[in-house]
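Read-outs throughout are calculated quantities, based only on the coordinates presented, and are distinct from any laboratory measurement. This structure is a prediction, so every number in the text was calculated from the model and none was measured. Cβ atoms are built from the backbone, for glycine too; each structure is taken alone.
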Structure P
Amino acid sequence: MINVNFGNDRRWQIQVNQANRVYGATSPGAIGAGDGRKGEWSLATDLLAFGLSNQPDRAAVVCDDVELSFRQVHWRANRLAGYFDELGLKPGDRVALLAKNEYQYLEIQVACMRRGLILVPLNFRLAVPELAYIISDCDPSLLIVSRELVSSSDDLKISCLILDDAYEQMVVGEDDKPLVQIDLSADCTILYTSGTTGRPKGAVLTNQSLYARLNANFFEYQISPGDIFLQCLPLFHIASNVSYSYTYAGATNVFLKDFHPLAVLDLVERHEVSTALLVPTMINAVIHQPEVARADLLSLKKIAYGASPMPPSVLASAIETFRCEFLQLYGMTETSAATVLRPEHHNPEARPDLLASAGQAGVGMEVRVVDDDDHEVPLGDVGEIVCCGEAVMRAYWGNADASTAALKGGWMHTGDMGYCDSEGFYFITDRKKDMIVSGGENIYPREVEDALFEHADILEAAVIGIPSEKWGEQVHAILVAENGKELDPGEVLTFARERLAGYKVPKSVEISPGLPKNATGKVLKTELRQLYWQDHDRSVS
């Protein structure tokens, strides 16, 4: 046990499972071992349990003009769970959710956990064909959709529950059934992430994985029941795990539905927010608002950031602007925070070198840097970053081959290249795979290329990430036209927008007579990227 004092004379005990680390896929309860986990774990308390027993009338969630207490969320979750029973849903069935950061998100997650259902949050930015693929892949029994996004569900051929007035009538009212304990061995959530094959993959989290993430967040964020947390990232993202950590601690979540830098400043002031979670592009947008100089930000104690690295110059400026603690979390949908750059390491004057670091190993995680044969490399040498811990996903939904490859030897292979220094700080230098991180969103070039290849006049396409002051990286397409054809970049972008989510559409297009290739005909993207990254310290942002 690690005892962490969170103030207010409360001493929380956080169990960190470092004594039970898994080193091989054949070990009992090994990460990704599938049904090998079943029955090996105990039960856990409900996400709302602490808030209900200590401050049931405290606000659990605030969104727009709606505020719900822990007691109200409990009642609403019970009534929604009863509706699931009426539909005949059984433990293990999937429930998809297509919504922005609505206040109902929390009650839906709680209701699913209470009935053993697997929640599948969907990226509302995806195009309908992309959503249709995910629906066909995980085969949910029900799609819950917000009124704002209901048109996107028209072609998905699935039963829908709309978050409208009828929904509100169904969930409003007292329903104080006792809490149920949560089976830690059961699958809880499927978070879809883009895959190198161009098709999304569903990272399956068990309740054990989720609660391991909650416990780690208690420690890293130093959560107190009196905190007010501003969630600026979309809840279909792994950022939802941070919100649930604050819920489990009896703290208040404030959900931002649509990001705007002035909205962030307004919510911090209006709700006296103590901690906010943003991606670097959001932070950069906020600090460049003239209004930030006049904003009352005294309540803000900590800003957490992740999803993509922050340029050291921007980070130093943000530290000077906000004058609060900063916390960086590096990881992926499959892992949550593998490493953490903690507040004491954000010191532009004393340790400017650390502002480019991804931090040290997170609580409950083990991290290594390995070569192509999975042998650990010496300190300072570049290799692939791998990690293991109870917070890591169980597997990819319905994709045994991808699961085996990603979780080889019981270690999640991140695809990020980097090194570890003598102090245990990790630095990301490149990506083993071609993934682009733009504005905190993961984009795989293969998926974009596949869409571009549907264009009749495109002979070859190579998609790479190039530097962008606004987004960190932006999607850039290099195209070769069919013989005798001419490509209009504007028309190509219009074509792409009809097939891809907006953030995946190339921001720039280059028409080239040909692409560099090796002896086997593989496009040499390293050469293409080098033209754009040669004046930078690393080849990713």
Structure Q
Amino acid sequence: MMEGQNLLCVTAECNHQHKHRCHMNKKDFCLILSSAVLLILSFPKINQAYFTWIALVPILYALEGKSAYQSFIAGLLCGYIFYTGLIYWIVVVTTTYGGLNYPVGIFVMLLLVTYLSLYCGLAFSLARFIEEKTSCALPTILPFIWVALEYLRSFLFTGFPWESLGYAHYQSRLVIQCADITGVYGISFLIVYVNASVYLLLRGIAVKKIPWKESVLATLMLIVALSYGTWRLATIKKATAAAGKIQCGLIQGNIDQGIKWNRTYRNQVIARHQQLSREALYPNTRLLIWPESSTPFYFQSEIDYQQAIFDIISDKDVFLLLGSPSMEERNGKLHNFNSAFLLSPSQKIAGKYDKKHLVPYGEYIPLKRFFPFINKMVAGIGDFSSGSTITLLHLPEASFGVLICYEIIFPDLTRRFVKKGAQFLVNITNDAWFGKTSAPYQHLSMAVVRAIENRRWIARAANTGISAFIDATGAIKSATPLFTESFLTGTIGIVDVQTFYTTYGDIFALLATLLSLVLLCYAVFRNRKG
């Protein structure tokens, strides 16, 4: 056995041995299905993240001897099964709250699944194409292409980076700490590289040619990630212990989405939030946080209701952050915004943030003038406009950023709040749309990674849960159950650590994208030359 056997030789021999496998057979389908199921099991609510280290090995076996087109079909099928198991909750949103019947709701879900599956198909197809036209092997190329496509998915067509591969490890405290350098994309890269190395090792054992170089490199990468995680946990815990703290109360009204915007229940909604707020007002409470759209009316203009809310913090040294729709006239046209208002103890509006990244077909209709027959999938005040700036809100002790609803799933948007000076983050959301599905747990998992990337505490107030305090190491310090009327109190650390990720953003993903493009262009050139 020769030490340091070249990776390309191993995969080339495997492909030669299996070149007769030109079409997908039952064995291939079972391998693809295995990968998809392992990926589903890795994510919340099941949370068996250790499956990610081997989840792609079966499909890599299925790709042996396949062309770029066949690899695309195999990847597409794997993605289709995986994303159906991951975002099945779209059916709940569109049927329970969107007014669609089940066949149409399932169709809408499958449209999104199809779109997301294209990325999975492209990852394997492009890797195979580059392998065929260059001296690079598919398992070596795949991690870079995977990260490039995850990065592309984060902004293409407004972006939908829901549960990228790295998020599966949101509870793997040591592994995920390097996200403050690479962002979540570095975790995805590590997972895919380890999968490729495991596959090569198994194939190498079978043909008695162990890929020592790739196996050693994968092991070293894991050791470095775990070592860095151990060191970083210690340093951040030390910084947190020395930092200032703010006592906060999170209010979880558990307001049924079916009655929330019914004027008949308006007083009941306000009364519930008032009562919970009074219970959460401990002697040292400094900030109360209500969820997204916690006031089912325009707070800025409903004077009577406005005063009832100001009375909660009257004569108390407490600030109140709440979510409410707002309106503003611009160029003679009235615009609606999904906003967060900060109320001061002096009964004034101390600050306001308008949500920048809106939910397509939930808060606005893309290309509405071309498709006037399309209505929004969920009920609300009306079509919202996007906020124009990133606005920080200020307490005497610290400045903070507010991310409304699914804004928290966008790494770069969150980073920009911190780079602008946010010393902690608040996520106000209404996950009632998801019902009792895995979606609220998935949503929370992405907030955990945002805390690690930027080393900022996050206070998360959700109408029906999950409300939580997340520290700067990504630990969920406390959390509420789903669909319970509750409040949660805790302290937020004011950490001023500036991470590499906060400073430089998605440079790791950009470099992976650049390398992928260079390899792809070279492969196209070789193809034309051939």
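Values computed for the structure shown
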read-out: Which of P, Q yields -0.51, -1.02, -1.46 [log10 I(q)/I(0) by the Debye sum over Cα atoms at q = 0.08, 0.11, 0.13 Å⁻¹, calculated]; value: P
read-out: Read-out mean count of other Cβ atoms within 10 Å over residues 467-474, computed value 24.6, structure in P, Q; value: Q
read-out: Read-out Cα Rg over 2.2 N^0.38 Å, for residues 171-306 alone, computed value 1.20, structure in P, Q; value: P
read-out: Highest-scoring label, criterion being relative contact order in percent (Cα under 8 Å, 6 or more apart), among P, Q; value: Q
read-out: Origin of the derived value -7500 (helix-only ellipticity at 222 nm (-39500 (n - 2.57) for each DSSP H run of 4 or more, over all residues; to 500); candidates P, Q); value: P
